[in-house]
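Visitor: Some structures to go through are shown next.
Quick note: the coordinates plus some simple rules give every number you see, no bench work behind them. Predicted model only: the values in this text are computed from it and were never measured. Cβ atoms are built from the backbone, for glycine too; each structure is taken alone.
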Structure P
């Protein structure tokens, strides 16, 4: 069995990375849902989208996930499963909507 660091889950590093990971993934999920709604025609073409700098959160989420894989791979896999469940349910999307509401341009 391969073990790299096997850090305990109560470590402040893992807790902080987990919080940042879910914040980043919620913003990404909200951005994906906006793009899907615009393509499906549920949003009008003049509805405002999120700023383009939101794409940074995609790379941030993957970077944190890879770091968590190295720190504790079992915990990282568990987080990935939890993220998938919360993404299927609209929990991450709702969180992202709340977090990005100040940055989303208002309709004129």
Structure Q
């Protein structure tokens, strides 16, 4: 079972504007959170592909947040099994400069 969220941090002064640009997100403190809606039965790579498909048209906006000190991190929780990241999943990490954190439970 896998769950995945994208957390955008270090954007305290831009969180509200970011929430308007990414209406499917939520605010937690001063961070923006985007949760993958995919089933926990989906593989981590599928979650990453979903994030990229959803966010690729906002790439310039996300890069502007990073230029201002924002950090993009994918937090994944994996219950058991092998984690495989394919090139289409790694595309998000590479092109957005996001970090992937995997927590085995």
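Visitor: Comparing P, Q, where is Cα Rg over 2.2 N^0.38 Å highest?
Guide: Details: P: 1.23; Q: 1.03.
For this comparison of Cα Rg over 2.2 N^0.38 Å, the top structure is P.
Visitor: When you work out FRET efficiency 1/(1 + (r/R0)^6) of positions 21 and 85 (r between Cβ atoms, R0 = 25 Å, to 0.05) for each of the structures P, Q, which one comes out largest?
Guide: Max of FRET efficiency 1/(1 + (r/R0)^6) of positions 21 and 85 (r between Cβ atoms, R0 = 25 Å, to 0.05): P.
Visitor: OK, next. On mean count of other Cβ atoms within 10 Å over residues 77-84, which of the structures labelled P, Q is highest?
Guide: Checked P, Q; max of mean count of other Cβ atoms within 10 Å over residues 77-84 sits with P.
Visitor: Can you say which of P, Q returns -22000 when helix-only ellipticity at 222 nm (-39500 (n - 2.57) for each DSSP H run of 4 or more, over all residues; to 500) is computed?
Guide: That value comes from structure P.
Visitor: Check the numbers for relative contact order in percent (Cα under 8 Å, 6 or more apart) across P, Q and tell me which is largest. Each step should come with its number before you reach the end.
Guide: Details: P: 45; Q: 35.
For this comparison of relative contact order in percent (Cα under 8 Å, 6 or more apart), the top structure is P.
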